[in-house]
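Novice: Structures for review follow.
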Structure P
Amino acid sequence: MDSLFVVGGVMGLMCALTVVLKVRTIGWGVWIWFFSGWMIGELAIWVAGLQLAFVALWILFVGTDSTGFGLGLSAFMASWVLLAWALRDAFDAGAVFQRALSLALGPDYFERIPSSRRNKVRQQILSKEWLWPFRFRRAGVKYVRNLAYTEAGKRGLLDLYLPVRDGERRPVLLQVHGGAWMVGHKSEQAQPLLHRMVESGWIGVSINYRLAPRAAFPAQIIDVKKAITWVKSHIAEYGGDPDFIVITGGSAGGHLSLLAGLSPGHPDWQQGFEGADTALQGVLALYPAVDFTNRYGIRQQDRMDAFIARKIIQRTREEAPEVFEDGSPISWVDRPGVVESAPPICVVQGTHDSLVWVEEVRRFVAEFSARSSQPLVYAELPRAQHAFEIFHSPRTSHYLNAAAIWLEWVRAEHERSS
């Protein structure tokens with residue numbers, strides 16, 4: 001019994017360390033580090049509460065006289081200090097977002113949103129939201145499931161998230177899931193964002209797409225282009241505005257979102273629908289992969305480079321250099337006219353992301369911002385891990401507030417220039 005308490009404390013401390021330490025070069029063990037840091041970090045309040053309950057019950061029923069109690073309690077207390085540190089960063093994320101929006105859009109960014117829309121967004125976070133991590137459904141949202149936008153079977157389906165009240169020419173948010181281009185489903189990610197925006201009057205579209213290794217890249221971006229075409233052709237039937245679509249996604253979904261925003265009409269990805277308009281009005285990319293080639297040698301992960309070549313593109317860089325280049329959002333920055341015609345972009349990245357290195361995203365942001373006339377909002381969140389916003393947490397609530405403000409700003413600027 002004594003060892004159980006000590007093991008529990010030591011395990012709690014080890015898990016807390018995965019939240020506050022940046023670890024990225026431990027081979028495939030990085031996936032374990034990521035998963036622990038992600039779950040423990042975003043559920044820190046629940047984890048600390050469960051640990052406190054465990055210690056209280058132990059004291060009540062077992063007592064404090066055992067030889068290992070002091071060691072176990074010390075480990076638990078150390079983990080609580082680390083979790084409190086992580087929670088401080090999560091609750092302070094609102095200031096990071098506010099600074100990022102102000103720097104890119106100007107100090108009057110909030111006033112540029114019409115007053116009728118300003119009351120649809122929040123600037124505070126509510127415990128009734130972040131205390132319930134997996135409560136996504138909202139009374140103001142209805143669903144249309146499994147509409148086919150290609151002939152790829154289950155991988156060619158999309159879901160619509162619609163306001164309960166009917167309307168016309170509502171702005172559209174197109175969600176592209178992540179999952180290393182190999183896994184994932186339209187119902188698994190961006191649920192907090194989709195429900196928040198649809199409840200405020202937007203229309204959400206969440207897509208499946210063909211996955212590797214069954215379908216090698218660029219099948220994934222081709223499917224995203226087909227989804228954009230479907231939305232522009234059909235969304236008016238559901239009350240949406242086909243002339244205003246913002247795309248969003250995280251990780252592989254962020255990568256595909258950036259590619260879609262930077263490459264409207266790219267002929268290699270629109271064979272069979274060459275004349276279709278695939279231009280977008282905004283890109284909200286979270287922790288996006290930005291470089292298939294690792295051209296600057298930033299990420300020191302040979303296994304990741306081999307994984308992309310073997311599983312995703314399924315050819316070497318020497319065999320298909322154009323696929324690696326076209327598939328890297330950073331390579332589009334130097335292409336004539338791309339940055340000048342790109343839509344507004346918002347990128348969100350965590351400093352402690354174990355899977356997408358923050359230095360790569362910084363490089364993309366710096367190169368793009370130096371050439372663009374459109375503002376690029378870049379929010380870098382201290383100690384945030386990959387996939388931080390998939391379920392509710394204090395940090396997710398701050399992200400939802402900032403994302404809603406940015407989306408409404410983009411909509412207002414679009415209407416102002418139309």
Structure Q
Amino acid sequence: MSTHQRGVRGAAVALFMGVSAHAGAGGFAIVTQSGSAVGNAFSGAVSAAEDASTIWYNPAGMINLIDPAFQDRWSFSFATHAIRTSFKFENAGSTGAFAAAGSGDGGDGGGWKPIPQGYLSRALTRDLALGVALNVPFGLKTEYHPEWRGRFAAIKSEAKAFNLNPALAYRVNELLSLAGGVNVQYFETELTNFAGSAAGIASLKADDTGWGWNAGAMLNLPDGKTRVGAAYRSRISYELTGRATFTGGGGTFDSDARAALTVPESLSVGAFTSNGKWDFMAGATWTRWSRVDRITVIRTTPSALGPAGSTVSTLDFDWRDTTLVSVGASYAPNRDWKLRFGVGYDPRAANDTTRTPRLPDENRFMVTAGARYNLGSKRGTIDVAYAHEFVRDASVNEAVPGVPGRLIGTFNNSSDVVSVQYNLRF
């Protein structure tokens with residue numbers, strides 16, 4: 001296999017291993033979709049229904065936002081999260097081309113990344129509500145020094161998905177509410193790696209738009225203090241298309257490519273109860289990451305590396321399903337303040353055999369805290385929250401086809417989230 005073929009394969013691998021998201025994410029999802037949910041480690045996300053962000057976690061919660069007097073019919077929430085990831089590689093006997101120190105172990109492949117979300121719901125009647133969510137459910141970024149020892153495997157990996165989710169909720173009776181929605185999602189990615197001295201830096205950009213659906217249910221128990229929620233999100237399939245380019249070769253190695261990718265379905269359940277001063281909650285989210293198993297990348301235009309229709313590579317991921325579990329509590333010392341706490345555990349989707357520096361995923365334990373402040377009548381509320389993830393060290397033992405040797409070592413990872421959210425009813 002030539003140096004140029006190595007570069008194309010590396011770029012193809014990058015297309016599907018190109019996001020690195022923590023903050024209670026699992027795989028490459030971002031569960032951080034609400035400032036209020038962050039403070040409780042997402043434990044009350046499908047059952048608390050405190051603000052308009054319930055549209056994402058469980059749209060049936062929009063019924064709980066309806067003013068009993070039917071005066072304030074709108075609920076609005078806007079959140080911004082600053083997510084700081086850290087991925088520091090420690091070499092442990094890399095061989096062949098990966099043994100050359102180059103510019104070292106790549107530095108910190110993480111960094112700060114802002115994630116915005118907006119939610120708006122409207123009570124159409126006392127029993128019917130319409131809402132829309134605009135958010136970023138997948139994404140984040142890793143980037144290492146362009147001359148680090150692992151440059152054949154990865155340099156830059158950046159991906160993001162923009163999601164539009166209108167939803168409708170209906171109160172069946174005083175105990176049960178149901179909801180459903182549609183998701184239109186745009187996914188784009190840009191990824192680079194070193195392809196050898198002749199081909200230079202390989203870069204691959206690809207995108208597509210897909211759609212899916214979601215549904216939710218909320219059960220309000222007769223005691224008036226306890227709620228149980230459940231929500232489902234369907235898989236979304238993409239036919240990603242893009243172009244692989246090289247800084248060397250005068251364009252003769254450049255070609256278009258395509259591949260099918262499916263982001264997985266998820267099921268969340270949770271319970272919430274309150275005694276006035278204290279709220280207690282627990283939740284779990286199952287995600288079918290086993291859908292990310294094997295992907296075949298096809299060349300769609302000819303180049304010096306092969307004709308149109310030829311296979312660039314077949315990628316084995318062998319990911320496994322995960323279940324995020326968390327518990328939380330909130331305490332309201334007075335009418336103006338609510339203090340939040342939570343802990344959670346999110347297992348890895350990747351395995352030790354197929355893990356790469358583009359996604360050094362491992363088991364995570366999160367600790368969170370937050371607060372809500374009431375700005376006064378008609379001025380809304382402010383949520384602030386902080387989360388820290390203790391991430392298990394992630395081992396990597398990766399070979400790039402055609403490149404002699406293996407990248408062997410361990411990533412020391414961590415993640416921090418700072419969230420601010422504004423909520424208003426009017």
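All of the numbers you see were taken from the coordinates with simple rules; none came from a lab. None of the values given here were measured: they were computed from a predicted structure. Cβ atoms are built from the backbone, for glycine too; each structure is taken alone.
Novice: Out of P, Q, which structure matches 0.95 when FRET efficiency 1/(1 + (r/R0)^6) of positions 50 and 114 (r between Cβ atoms, R0 = 41 Å, to 0.05) is calculated? Spell out each step's value before the answer.
Specialist: On the way: P: 0.40; Q: 0.95.
The correct label is Q.
Novice: Determine which structure produced the value -1500 for helix-only ellipticity at 222 nm (-39500 (n - 2.57) for each DSSP H run of 4 or more, over all residues; to 500), calculated from the coordinates; the candidates are P, Q. Numbers along the way, then the final one.
Specialist: Working: P: -13500; Q: -1500.
Traced to structure Q.
Novice: If P(r) over Cα pairs in 20 Å bins from 0, in percent is calculated from each of P, Q, which structure is the one that comes out at 26, 55, 17, 2?
Specialist: It was calculated from structure P.
Novice: Can you spot which of P, Q the value 2.6 was calculated from, given it is distance in nm of label points 7 Å out along Cα→Cβ at positions 58 and 122? Kindly include the intermediate steps, with their values, before the conclusion.
Specialist: Working: P: 3.5; Q: 2.6.
The read-out comes from structure Q.
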